[in-house]
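J.: Just below sit the structures, each encoded as structure tokens.
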Structure 1
Amino acid sequence: MLRKEKSERNTLEMVSLEHLVPQEHLLRKIDYAVDFTHIYDFVEDLYCVDNGRPSVDPVVLFKKVLIQHLYGIPSLRRTVEEISMNIAYRWFLGYLQNESVPHFATISYNFRHRFTEDTIEKIFTWILYEVQKSGYLSPETVFMDV
């Protein structure tokens, strides 16, 4: 018997991102293992307290680059496109489905002009340490791009 599915694409649904991301998803494990609010301690002196436009949360910026590296996404532009479509990525960043994510140029600008090389290295070393400490990273096999 031939059955044709209905195509109800313009339907409003009430869903929770929390329920859509599997409990065993890698990003959920990393989020549990790492207290990303510690990033504020690393970058606090790089932001002005009472002047300028509101910034994009630095935790979001570092999480975006972490997503890019974890999933082998070749560019920041492509990373932002993937984040726009991937529910697990949005959950990890704390962005709702109907919320726009910051432009890739914002990430690029901050990593070129705001964050020093030393700051970036300290933060990613700390993240890797926290993930390894929780048992989600093993130094047994290392792949390097040369």
Structure 2
Amino acid sequence: MRHFEWRDDLNTGISVIDHQHQKIVRYINTLIDSQHNEKIVFAVIEELTEYTVSHFAYEEALMEQANYPFLAPHKKVHDLFISRVNQYVERFKQGEDVTDELIVMLKRWLVSHIQNEDADYVESVQAVQEKMHYSVKQSMMSKLWHKLF
């Protein structure tokens, strides 16, 4: 199976999120490389699941901070994904070789999720981040101004 190559069209423009997505891609590639070693596959699946949960929490916090109006449905999509991955984990624990199926699902889901659901919140989050950056810059300029004069 071919490695999952990161593409520019998967960038959201939010560097922290993009780095987190790229780490998920690395997990998927590790699964591809290790698909014939049960111990490694299980360890990678567990790490991937834990990392994805923390990524989702971070993403949801950004959306909440931005007052993103579709946070609740987006969170439901995250919850459904975690549930789906947990089903693969259970099948794997029962001795079923789900690695290929899981890899295909992860690749498709990640691309679709980034390009659709994640793309929808980017503008809201970036607007808040720019506003915060501007406020910090203004505060620093104000402090500098008072020190100088």
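J.: On mean count of other Cβ atoms within 10 Å over residues 22-29, which of the structures labelled 1, 2 is highest?
T.: Comparing 1, 2, the top value of mean count of other Cβ atoms within 10 Å over residues 22-29 belongs to 2.
J.: helix-only ellipticity at 222 nm (-39500 (n - 2.57) for each DSSP H run of 4 or more, over all residues; to 500) computed as -27500: which structure among 1, 2?
T.: Source structure for this number: 2.
J.: Let me ask something else. With distance in nm of label points 7 Å out along Cα→Cβ at positions 54 and 118 computed per structure, which member of 1, 2 shows the largest figure?
T.: Of structures 1, 2, the maximum of distance in nm of label points 7 Å out along Cα→Cβ at positions 54 and 118 occurs in 1.
J.: With volume of the Cα convex hull per residue in Å³, for residues 46-101 alone derived from the coordinates and found to be 99, which of 1, 2 does the value describe?
T.: Value 99 for volume of the Cα convex hull per residue in Å³, for residues 46-101 alone corresponds to 1 out of 1, 2.
J.: Compare distance in nm of label points 7 Å out along Cα→Cβ at positions 30 and 126 across structures 1, 2 and report the one with the greatest value.
T.: 2
J.: With Cα Rg over 2.2 N^0.38 Å computed per structure, which member of 1, 2 shows the largest figure?
T.: Largest one: structure 2.
No value in this document is a laboratory result; all are computed from the given coordinates. Please read all numbers here as calculations on a predicted model, not as lab measurements. Cβ atoms are built from the backbone, for glycine too; each structure is taken alone.
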